[in-house]
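*Asks:* In the part that follows, the structures are each spelled out as structure tokens.
Throughout, read-outs are computed from the coordinates displayed, never taken from laboratory work. Values in this document were obtained by computation on a predicted structure and should not be read as measured data. Cβ atoms are built from the backbone, for glycine too; each structure is taken alone.
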Structure I
Amino acid sequence: MASVYAIGAAAFASIFILIFYTKTLHEIRDNPDSYNEIMTKHLLRIVVIEVIPIMLIVLAFINIDSSELIIQPMIGLIIVIAILLLNYIVIFMRYRLDIPQEQKAPYFTTFMLINIGFASAFPFIAIIILLMHF
């Protein structure tokens with residue numbers, strides 16, 4: 001059951017972080033002068049949405065047992081790695097396609113790198129939980 005919670009936490013966090021990343025990237029592109037206010041709202045959204053994946057990770061650690069079949073963690077690893085790759089692809093493609101070359105400023109790159117960290121955190125935690133079954 002721990003692998004289900006870990007995969008759910010990774011998927012839930014990734015989906016909402018990508019949604020908020022896209023929304024905030026468009027807000028910054030349209031109004032770059034209010035970058036600080038937009039970034040503050042974005043970080044607050046991320047904090048609020050990460051409560052549910054944190055609870056799922058805690059449930060995953062509570063329910064870790066070695067009685068699960070070896071195929072279940074292996075399938076879970078494949079799913080989580082796919083989620084992680086999807087995160088990277090979406091973040092890089094949004095950055096490359098949504099921001100015109102003449103408008104790219106250092107804060108767009110910083111924003112992209114911050115969101116790569118946010119989007120990678122729960123998939124990496126899920127990978128660790130899934131590797132604990134081997």
Structure II
Amino acid sequence: MLTNAFMIVGVIVLAASLWAWHRNKRTTVSEMPPLWRGLWRWRWVIGLALGIASYFIHYPAEGTTDRYMVYGVPFMSFAFDQKGHDYVGPLTVPALILNFGTWALLPQLFFWVFSGFWSWSGNPEK
């Protein structure tokens with residue numbers, strides 16, 4: 001199922017992003033290449049925008065007899081069937097919070113990976 005695959009990837013990305021956030025606390029702007037310094041300063045604004053946008057991400061899914069519009073990537077938050085009936089439950093709010101956190105921390109993961117490649121390459125230009 002696509003929903004299960006999204007959830008597994010979501011757990012991995014969220015854990016990696018939290019780790020990256022922890023590691024990025026030690027990085028200073030002067031350690032970044034000049035091209036990335038501006039983006040580094042805006043990483044939380046970008047993350048906040050992605051977190052807010054996560055509430056509007058949806059995808060179609062096939063059920064046994066109906067088609068559904070599933071909201072929430074990577075964690076399924078709620079769904080609507082083709083008749084307009086909604087499917088929510090006690091995990092809707094936690095899934096919305098996890099989606100927001102996953103998308104808001106995603107820039108941290110990208111910058112952590114980039115800074116790792118930058119330091120591994122031994123590029124002396126800063």
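*Asks:* Once distance in nm of label points 7 Å out along Cα→Cβ at positions 65 and 97 is calculated for every structure in I, II, which label goes with the largest value?
*Replies:* Values: I: 4.5; II: 3.6.
The structure with the largest value is I.
*Asks:* Assign the value -28500, calculated as helix-only ellipticity at 222 nm (-39500 (n - 2.57) for each DSSP H run of 4 or more, over all residues; to 500), to the correct structure from I, II. Mind showing how you got there, number by number?
*Replies:* On the way: I: -28500; II: -19500.
Structure I accounts for this read-out.
*Asks:* Work out relative contact order in percent (Cα under 8 Å, 6 or more apart) for each of structures I, II, then name the structure with the largest result.
*Replies:* Numbers: I: 48; II: 34.
If we compare relative contact order in percent (Cα under 8 Å, 6 or more apart) over I, II, the biggest value is for I.
*Asks:* Still on this structure, please answer the following. Rank structures I, II by Kirkwood radius over Cα pairs in Å and report only the one at the top, that is, the highest.
*Replies:* Result for Kirkwood radius over Cα pairs in Å over I, II: largest is II.
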